[in-house]
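Listed below are the structures to be examined.
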Structure P
C-alpha cells in the first residue's frame, strides 16, 4: 500500500472514531492517544494487518494524518499507542526470534528494575564548515552518528548546529511466573520507554514488581567489541509503543454501576456476615471464627495521620498457629486470590532482604540500586507468609518495622531510603514440636520472637482434637468435595474482591460514643482483673488499638460510616476468643499478655524476683558462697517447687546474675 493511501485511510479512521479525543488531547498539549486495536481492525482490517507487520510506516502515516486533521492547529509528532493486540500477536519473551524483528507484538511481564530518565538524541543537524550545507541525521543507534561526507567533497569534522532530545528510560521486563513450566528460569528483556511513557506519569505502574502489559516493536542493537569493531551478534530490546499496569491494588480497581448496585444490595442483606464468611474459603470446613477474622482483615481499619506526623496503622495482622493438616496453607492460598493484590511467600524460601528490600549491584546504572522485597511489592495489598516458624530469627527481624511503622528503611552501600509498606500480613506457623502439646500453654509453644508475635492483632491456635460428631461432618464434607469437585461460594470471588475494594476505597468509619464506651469498658475490665503481688498485665494498649481497628473493619464490611456498638462487640468477641486460647494463665485463671508479648510470663517473673530476694537474704546470713540446697529449701517455704526453683537458678546463671564458684554453691556477681 502506498503512503498517500495509507495516510488517507488513517485519517478516515481517526475522524470517524477518535476525532473528539484527539481534539481534547491536543487542547491539553498532550502528544499521544491510546487506541483499541479492535476498533482499527473493525474499521479497516487491511491497515490493521499492516500495523502488525510494518508498524513504523503505519505509525508515521498516522502522525502525518493527525497533522492534516482539521483541528485548528498543526500538531507535530503526535503518537498513536495501541493496546489489546490480538492473541496471534502476543508472544512470550523466550520466543522472540530474528523473524520477529521490527514487527509489533504484545508482551506481558513483571518489571524487575528501571533506570533513571535521561534525555536521548533523536535527530541532529550538522553544518558543513566549507560550503555551509546543513545535514539532518536521525539517531537510531546507540552510537552518535555524524555525516561522513558533504556534497562539496569535504570529509570529517562537521559542526553540530542543533539536536532534538527526547526523554528515555530503560526497564527490564521479566516473564510472569505463571507462564513457566517446571525448572525454567524466567527470561528478561530490556524495554525502551520514550516521551510520555517515562517515569513520572507511569511511576505507579512501572515500579519494580508491578505486572505490566507492553505493546512494542522488537529492535536489534549492535554490540561493540573491546577492539572497537562491531560484533556479528546483536542484542535485542523492545521499543515500547504502549504500556499499562495489569495487577491492581485496592485503590485501582474500577467498579461499574451494575457491580455497584450488586455491592449495595449485598450490604443491605441481613445475613451479610454469614454470607461473606461462607464465601471466604468455601472448600475448607469449619474455622468460622478465623474466616470472620480474615474478612475483617481484608476490609481493614482506617489509617490515621495525625497533625503531629504520627501515623496509626489501619492494617490488621493475623497469625494462625496450628497442627499440621489444619488447612492453614490452603487458607493463605485462597486469601491470595480474594485479596486484590496478594503475594505468597514461605518461611525457608524467604530471607530478610527478600521480604523487605535488597541492595543489588546494578548493571544498568553502574552502581547500587534497590530491589523491593515481597512486603513492599504487596503495598496496599495482602502478603501471606507461610511456615513463619521456619524462618531464622534474623530474617524475622526484618519484619518488625514493616508490621508496625509500615515502612522499610534501608541504609546500605550509600543508599538511604525509606520504602512504603502499607501491607496487611497474614502469617501461618506450626507449634514448636510440630503439634500442640496439650499439657503446656499455647503461648509457650509458638516458636517466634515475642516482639514479632506482639505485633499481630489476632492469634489463632488451631488444634486438631478428635471429636466424633465434628469428625463425621468434616469427613462427609471433604469426601463430598472430592466426589463433586465443586463448592460454589455464596458470593462469587470476583464480586467479593470488588466488595472489599469498594469498602477500602470509599468507607472510612468514625467511632461513635457507644462503641468507644464498649471498648473502654472491656479494656478497663481486663486491666482490673490483674491479681497477685506482681500484677500480670492482662492486656496492653496495643490490644486496645487492635480492637479499634477490628471494630472499624466490622463497620466497613457493613459499608457504614459509623462504628456502632455491635461492631465494637464483634471486635471484643474476636479478641477475647484469641486471648482465651493464648494468654490465659490456667493456674490463676487470669489473662497475662506477657505470655505472648515477652519471653517471661508474669508468674515466672514473680518467682524470679522472690528467688533473687532469697539469695540476698541468705548472703547476709551465710556469707558470699551460698549452698544451692538452702536456696531451694527457702523457696519451698514460699510455695515454689524444687524443679521450678532449679530452673530459675539456671536462668539467673545464664543471665549472668549469679555464678557457681564450686559445685553445689552459688554466689552473686
Structure Q
C-alpha cells in the first residue's frame, strides 16, 4: 500500500512542479534574444565562486555564514532525501551498499542537520525579532520567508525523527558503516533500550519528511525562493565584468523599430526577465543604493521584483489567449516603475556589486530611460539645456568649444594637430577643460607629466564630450554621435594610448568606444602618476608635518574598473600623509551622487547624496578629502560647504597633492 500511495503522490507532485517550471521558462522566452553563451569556462568558474562558494554573500559575514550553512547543509541532505524517496518504493533500501562512503554521508546528515536547524532559527531571529531593515519587505515577502524557513526546519526535524526511531527500532545497533552520533544520543535519551512504537513513529516522520520536501519543491515556483533553481542559471549567464559595466549599443538605424529602449517586458531581453525570477528579495541592492539611503523613492529591489510581477501578468495573458487593451496599456514603464524613480539612479553599480545572484539592475534602468528620451521625448526639464549644449557645444555646459584648450595657456603643450608624434594623448574632458576648479587639476597633472618627461599631446578644440552623460541619461542618439566624432578624430591621428583624469571618460573610452571601432589603451591619471613615482621620474618632498587624508572612491574608477588601490598608493607615496579611511570605502564605497547624469539634475526628493558622503568624510577626521574624479570633486566640495566646514577641510585631486609635493 505504501509504495503505491507514495508513487502516486510523488508522480503527481513532480508533474505539477515540472509544469510550473515549464510555464516560468515559457514566460522568460518572450524576452528578446541575448547571446550569453560565450566564454563557457569563465562562466562555470563564476558559478563555482558565486553560487557554490557564496562569495558575494560573505560581504555580509553574519548573513553569509547563515546562508552558506543552510545551502550546503541542504545539499548534504540530498543523500538522505533521495534515500527516503527510494524507500517509499523499496522500504529496505539504504545507501549502506556504498561501503565506507556511507560513513561520511551519515556523519554529514547529523552534523549539518544541527547546523542547518540553528541557522534557520538564526535567520528567523534576524528577520522577525531583530527585524534587519533590508529584510522588511512586503507582506508576501515575509510570508514566503517564514514558510520556506519553516519547511526547511521541518525537513531537518523529520530527518532526525527518522534516524532516531530507526536506531531505536534496530535495538540501538547501527551498521558497521553508519555513524550518527547526534541521532544516537537523542534515541538513547528518549527510548533507552526499549522502543515498542519506534517503527510507527519512524513511518510518521518519514511521511512528514517526504511530503514536506514535495510541498517545498512545488512552493518554489510561486515564491521568491525560486532563486534556488534559477540563481545558478542567472549567475552562469551573467556578463563578464567589462560587459557588466558597459551599456549595449542600440541599433538606431533599424527602419522597422517602432520604439527604442524598454517600455514593457516584451522589449527586455530573456536575461533581464530571468533576473526578475532570480531575485531573492534580500534587499542588499536597496540597502546600498545611495538614492534609497538618502530618502528617495528608487529601490533597485523594487525594479527587479516589479519586472517579475509584470512578466507574470503579461506572459500569462499572452499564452492564455492574448492581451486585453487594459493589460497592454498597463506597461512596466509608468505603471510598475515611475519616471521619478528612474531618474534618481546614479548608475553607481552598488546594487549590481552586492547582488548575490548577479542581477543587472542598472541596465534595465538605463534601457527605460532610453525609451523615455528617444521614444516619448519625456525627461526632466533641466536636461533640455544639457542635451542642447552637448549637441551644439560638445559639452554638457554652455561653454564655447573654441575655449576648450584655454586651461593649458602658458604650459607649452602641443596639440595633435601641431605634432602627433607622441606616446600619450591626454584626454582632458569637459570638466578639465571648462570647470574653473578642475582646470587646476588638468594643469597639475600636465605639469607632473612634463617634469617626468612623459611625451604627451592634447586634442584641444578637436576634443568633444565622450558621450557618457548623454548615454546614461538615455539619449543614445546624441551619445553615439559624440562617440563616432571622437573616434574619427582619434583614428585619424593614429592614437594608441590615452590618459585621462576623469573616470567617466576613462570608462567610456576604454570600454564603450570599442562598440564603434575605437580600440585604445586607456589609463586613468592615477595609474600614470603611480608609474612616474615608482620609476622615480620625480622626487617628492620629505615632509615632517603629518596631514590626515581620506580618499573618496569614484564609482566609475572603483566599482566599474576595480581600481581601488592605485590612487591610495599614490597618496601613500607622499611622506607626511596619513591615509585614513571612511567607514564605507573601496568596493563598499558610497557614491558622490553625480553619476548617471545626476550631476545635472536637482535633488527634489529626500536628502542630498553628496551631503551623506561628506558627513562620512568629516567623521574620518581628515584635513584633506582626496578625489580622482571631477564630478566627485564638485560634489564633495559642495557637501563640505553644506556643513560649513570649507575653512577646516580641503578637497583636492590626487594630482594636485602630488604636484604640491614635487621638489
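Here helix-only ellipticity at 222 nm (-39500 (n - 2.57) for each DSSP H run of 4 or more, over all residues; to 500) was derived from just one of the structures P, Q, and that gives -11500; the source is P. Look at volume of the Cα convex hull per residue in Å³ for each of P, Q: the largest one is in P. Computing mean count of other Cβ atoms within 10 Å over residues 149-156 across structures P, Q gives 11.5 for structure P.
Given a value of 24.2, 83 for Rg and Dmax of the Cα atoms in Å, for residues 117-372 alone, calculated from one of P, Q, which structure does it belong to? Computed on structure Q.
Values quoted throughout were computed directly from the atomic coordinates according to the rules given, and no laboratory measurement underlies them. Values in this document were obtained by computation on a predicted structure and should not be read as measured data. Cβ atoms are built from the backbone, for glycine too; each structure is taken alone.
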